[in-house]
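The structures considered in this document are given below.
A short reminder: the numbers here are calculations on the coordinates, not readings from a lab. From a predicted model like this one, the values you see are computed outputs, not experimental measurements. Cβ atoms are built from the backbone, for glycine too; each structure is taken alone.
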Structure I
Amino acid sequence: MKAAEADIFIIPGLDNSGPTHWQSRWEDKIRSARRIEQEDWSNPQMESWVSKIIADVEQATKPAILVAHSLGVVAAVKAAPAITPGIVKGAFLVGMPNVESDDHVPSHIRHFAPIPEEPLPFPSLLVASRSDPYCAFETAEHFSKKWGSTFIDAGETGHINEHSGQGPWPEGLMTFAKFLSNIN
């Protein structure tokens, strides 16, 4: 599949993705990409975020691809079972936070727990960093297995955002292009 053949939904995490974040850069470069806007980026309500993802993705006019980062990963995984089967053809998931851990995330997003452990109903890929302050590498690997996701080790790349030096993140874009090429 090529990017132009899909509706690509950018799903940011807590506080949204700023203009130098790789998600924003990809949204600017990929014509078929659009951001799922949330009502409150800084004080997220799980039900609202999940409902917004479902509603937006249900409006897809082409096969849908989810591109989620951070808290957007958890929200997307929670939304997945409620999306009409067949609409989503794949999910590219990056830097999931462990919302089940007081040691990893702020208390005001802990209500996104528990993290679902059921297999996703579409192909997915989870990219995780060995130095992500919001999730232990082993935890991300555990959930990738539960979800049936291909697991990618991003090395020591922090939270895989602009604050950890991953502005344009060309390695991620190449990985995303390869992921898309394997989707029918």
Structure II
Amino acid sequence: MRSLFLLLSILFSLEVFAEVPEAAHTFEFNVKMLRMSRNREEKVNEAIDLLRRIFASQEFRRRILNHRFKGRKAFANNRGMSNQQIYNAILAGVERLKPTRNNAMDLELELYTDHDSKVMGYTLPRSRRVWMNTKFFNRHTPANVASNLTHEWLHKLGFDHDYKATWKRKYSVPYGIGYIVRDLARRPWTL
């Protein structure tokens, strides 16, 4: 009985594995960390390890393809792209500043401190850099760091969201997919 269960588990795993494109399994994370302590680098590396598993998972693909906004499968602020096109854009890894399809997240990460800010992190259109606020970074888990890295990197791909906290902002590509990453990173057994 145990052998049958193991065989069925393997077959199910292979079936799910086959549905995820090869690009999801070969996706790279080229994150250059600037002026960070060893402990902080370790936290970022843990976040990147989570992202590797998440990006290669069927659940990540499924959640993006099935994301809903206004009663249909879509994201807010989607640049006219379908959920499938957004997923493909993620796997292509074509940042606006480096428009080469390289199947990778390319960015520089630097920490800053602003105790009065409510902003976890930010990026600028003409920079490869992402800045994360130590006010949040220091207390966040690697799952939260992975979520914020993904959110900011999606800006690098050209996706935006409302500046103010409008009702639809959480459905935008950076927020929506950031939340998907956060949820999956907190439940690694589903990957």
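Structure above, values below:
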{"item": "Among I, II, structure where Cα extents along the principal axes in Å as derived comes to 59, 41, 32", "result": "II"}
{"item": "Comparison of I, II by mean count of other Cβ atoms within 10 Å over residues 103-110 - largest value held by", "result": "II"}
{"item": "Identity of the structure behind -8500 (criterion: helix-only ellipticity at 222 nm (-39500 (n - 2.57) for each DSSP H run of 4 or more, over all residues; to 500), calculated), options I, II", "result": "I"}
